[in-house]
Structure P
Amino acid sequence: MKRYTAIILAFLTVFAILTGCSSNGAKDKDNEIIIGVDDKFAPLGFRDKDNNLVGFDIDYAKAAVEKMGKTPKFQPIDWKTKESELSSGRIDLIWNGYTITDKRKKMVLFTKPYLANAQVIVTKSDSNIKSLDDLTGKVIGLQGLSSASDALDASPLKDKIKSVSEYADNVLALSDLKAGRVDAVIIDEVVINYYMSQEEGTYKLLDETLAPEEYGIGVKKGNDQLLNDLQKALDELSKDGTAAKISEKWFGENKVLN
């Protein structure tokens, strides 16, 4: 009888532990906000030498989500499928240099813009390309399904160039530029400024830009509560100076739009 009772008690103990773990797991998951990022988008979100995910948007997202009383979980995604990842529920936010456009507004909800940017054209430092006119008949590289692609489509330059090479990320585009496989790359000004500071003498920018733009955070259509909670947290980060400190860490100045 004692042996039977001991077995029953042991069973109940194990059941209680498993149930508790399951309950805590569900609770943790409910408290989690999954953030879709491009992990090759320096200095907003990228891997450091130890493969840690770092950058301005990473720090900014952590601060905002924690301000909401939630736990951030970063999910590297194929940037070409970002809206699909969001609409399917696999991620809760698109947050990594995500440009606000009228086309994207039809697919996602946006926070207020938080960073200004522009699409610019970079060439090798020894290139004889000095203006947009010099790009006639040239091969242009850019990240596929990005705002760089949208900027080119909206520009008269599109009809003058020889061809466009699309890449999964800016790192690959810049690699082909250095190798001479493309003549120039259309890229976010925020991004190329970082690479130019890391590789002095490698690149040069044309004075002419293609399109000014602003970054926002994308939220799934219909999830107005998450949007409102997030925007409230962002506003608080601006008021208490946290946003400015994060910006100064990565850019050397406060670039956050208040």
Structure Q
Amino acid sequence: MKRTQLPFLAMLLAVAITTYMDFNGYFDFSALPLFALTIVFWLIGRQTRSELGLKWGSLKHYGEALLHPLLALTACAVFACFQPGFLEGSVDWPKMSRNIVIYIAAGWLMTLITEEGFFRGWLWAAVDGGKGNQKTTLITTSIFFVIWHISAVTSGTDYGLPFWQIPIYLVNVMLLGLIWGLMRWRSGSILVPTLAHAVWNPLAYELFGTGTQPGALGAENTWIYGPEVGWLGILFNGLFCWWLWRRQRRSENQA
């Protein structure tokens, strides 16, 4: 098999395995096979540690990684506060805050060895193939990232969405894939997007809920206010993606 075909084979296996697990009651564990696939295909492809992004980025890139979830989620919350039911639920905020910190710490490692390690790590290196075509790699890995997420919202789990809301979700996933991919590109490290991803997940799900179920903020119209499943998510994720892209272009011009 040609080396250029490996990313498509790996992606086919990733989608097939995850879809099977999502539709058969193993949703909570369906990201774990990505770790095994990363190891297997790395042994085949033999990418270097640098190509996989296993190195430290600069401090400013970690700042960008934290800036995205904080800005996008805060902006969605500001708009959601005008909705009836906002903060009317009974929530143990100290306990939830402690849980979020724990989820971020544990999620950093789990995200590193699963989604980020696969999509922005091995797959990024395999698609690029040492050619340095970062734009093509960014778009390709982001599209694969979207395809892999389809079963999460169509398999009847808590993350499930009505059919008409699924396109909104997939656009947001594409934007998130582009944002985290740009962080990978700019920093050369998968540790940077892993931080952004690990902070995003618990904050977004705890505060805004999963699927159509509202979170701690009580924002019920998730198709509007959801940072991952709503129109406001498309707006603010899109703005941040555009800003990050402009910064990358500026860096290239200066170089």
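Bear in mind these aren't lab numbers, they're just calculated from the coordinates by the rules spelled out. Bear in mind that the values here come from a model prediction, so they are computed numbers and not experimental data. Cβ atoms are built from the backbone, for glycine too; each structure is taken alone.
Taking percent of Cα pairs over 28 Å apart from the coordinates of each of P, Q, which one would give 32? Only structure Q yields this read-out.
For distance in nm of label points 7 Å out along Cα→Cβ at positions 180 and 236, which structure out of P, Q has the highest calculated value?
Structure P comes out on top.
Can you say which of P, Q returns 4.5 when distance in nm of label points 7 Å out along Cα→Cβ at positions 68 and 204 is computed? Going label by label, the one that fits is P.
Comparing FRET efficiency 1/(1 + (r/R0)^6) of positions 60 and 84 (r between Cβ atoms, R0 = 35 Å, to 0.05) across P, Q, which is largest? Walk me through the intermediate numbers first.
On the way: P: 0.90; Q: 0.30.
With respect to FRET efficiency 1/(1 + (r/R0)^6) of positions 60 and 84 (r between Cβ atoms, R0 = 35 Å, to 0.05), the highest-scoring structure among P, Q is P.
Computing FRET efficiency 1/(1 + (r/R0)^6) of positions 140 and 228 (r between Cβ atoms, R0 = 30 Å, to 0.05) gives 0.85 for which of P, Q? Derived from Q, not from the others. Structures P, Q were shown, and helix-only ellipticity at 222 nm (-39500 (n - 2.57) for each DSSP H run of 4 or more, over all residues; to 500) at -22000 was computed from Q.
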